[in-house]
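Just below sit the structures, each encoded as structure tokens.
Derivation of every value follows stated rules applied to the coordinates shown; laboratory data play no part. Being a predicted model, the structure only gives us computed values, none of them experimental. Cβ atoms are built from the backbone, for glycine too; each structure is taken alone.
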Structure 1
Amino acid sequence: MTVPRHLTWLTLIYALLFVFSAVAPTSRSVWIAEIIPVVLILAMIWCVSLYMPFSKTAYVLMFIWIALHTIGARYTFANVPFDWFNHMIGSSRNNFDRVAHFAIGLYAYPIAEFVIRRKLAHTWLARVFALFAIMSLAASYEIIEWWYASLAGGEDGAAFLGSQGDIWDAQKDMLCDTLGAIAALILLSWQCGANSARFK
């Protein structure tokens, strides 16, 4: 099956970002731990795309998180140069990780799109499934993050966890994931309403 052109171009652009991230990261061990899920998800996107290509919107939304997470891997999430945004919202905390978690929620769009186009469920149920899938993924990632940070310990463990002293960090991260998913599904609903044949 032909590889989608949008996927090819986005991957080539991402390759440049990957090289930037890989050269002299703040912590090599944290970089490896952070980049592994990115590479796995990128490989999964390619595998699924050979079976069923996604829409251009879905690819763009998926690559937003891939790009943000790769930047976070380069600096560690707590140290990404993000002062302009933190000052804009009046926060002393580096909120780059919150934005990245919101971007994870955008994957609700391709999940719902896949279910709808494969006719695996009614459109409303596909949206509910996508929302719950993201919420489950968010909770699972926080558990894995805690587990890795506990094993690594020290500065690397704290850098990977990225809580920055916030005892409610995990819950806020999961909320950002959920809000991202809701935003993505609103976009999906709007596009489906504008073009009822979009995923047929």
Structure 2
Amino acid sequence: MNILVAGATGKTGLRVIDALKSNGHTPIALVRDSSDTSALPADVTLRHGDLTDLQDGVCEGCEAVIFAAGSGGSTGPEMTDKVDRDGAKRLVDLAAKAGAKRFVMLSSYGAENPDPDSKLGHYLQAKHDADAHLKSSGLSYAILRPIALTDDDGHRNIRFGDDIDPEGEAARGDVAAVLAQAVDDPDWANATRQMQSV
């Protein structure tokens, strides 16, 4: 499958690219003109686009889309809304228009019922809104909500569901493996799952 990856040059996105290639898929990296693409494999196709201003056609020819992007912890609420909420929603719409078979969303633990008083309240609300938009899009979807991310590769020992430890961690390598699996796994069709590495 040709799979568009938003956030392909990020810490999780790079791992997603590798996981997709290992699974026999053809990843297409969505990158900004200013993106540092040096860490991407040389044979990966680049497709230029900015999540704050996505143009029509960015999902053309892609059978699935993975949203692994984020505005980053150092940006303010405005950029969070532009990337994590509005950019994600726009990408969902373009994926639906292009006839994608599935949209895989990297969300976050706590996005189900965001606490407006928490330090991540604004971010979680943005993720909540993007997730809700995806669920109502008519696309087959998979939404992954990991707890606090680490830069570890992980051991693929993963727990899903409501019995995860909110104080635990999720290795980016494990997260990427799940995102890559979810593009065509029937068990992930229209599923929303919390996860942690154990």
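Mean count of other Cβ atoms within 10 Å over residues 63-70 computed as 25.6: which structure among 1, 2?
2
Taking 51, 34, 33 as the value of Cα extents along the principal axes in Å derived from one of the structures shown (1, 2), identify that structure.
The value was obtained from structure 1.
Taking mean count of other Cβ atoms within 10 Å over residues 79-86 as the criterion, which structure among 1, 2 has the greatest value?
Structure 2 gives the largest value of mean count of other Cβ atoms within 10 Å over residues 79-86 among 1, 2.
helix-only ellipticity at 222 nm (-39500 (n - 2.57) for each DSSP H run of 4 or more, over all residues; to 500) was computed and gave -25500; which structure, 1, 2, did it come from?
Source structure for this number: 1.
Who wins on FRET efficiency 1/(1 + (r/R0)^6) of positions 15 and 127 (r between Cβ atoms, R0 = 35 Å, to 0.05) among 1, 2, i.e. which is largest?
Sorting by FRET efficiency 1/(1 + (r/R0)^6) of positions 15 and 127 (r between Cβ atoms, R0 = 35 Å, to 0.05) in descending order puts 2 first.
Which structure, out of 1, 2, was relative contact order in percent (Cα under 8 Å, 6 or more apart) derived from, given a value of 20?
Label of the originating structure: 2.
Tell me which structure, out of 1, 2, gives 4.2 once distance in nm of label points 7 Å out along Cα→Cβ at positions 31 and 167 is calculated.
Only structure 2 yields this read-out.
If you rank structures 1, 2 by distance in nm of label points 7 Å out along Cα→Cβ at positions 7 and 135, which sits at the top with the largest value?
Going through 1, 2 one by one, distance in nm of label points 7 Å out along Cα→Cβ at positions 7 and 135 is largest in 1.
With distance in nm of label points 7 Å out along Cα→Cβ at positions 39 and 103 computed per structure, which member of 1, 2 shows the largest figure?
When distance in nm of label points 7 Å out along Cα→Cβ at positions 39 and 103 is computed for each of 1, 2, structure 2 gives the biggest number.
Using distance in nm of label points 7 Å out along Cα→Cβ at positions 71 and 95, single out the structure from 1, 2 with the greatest value.
Largest one: structure 2.
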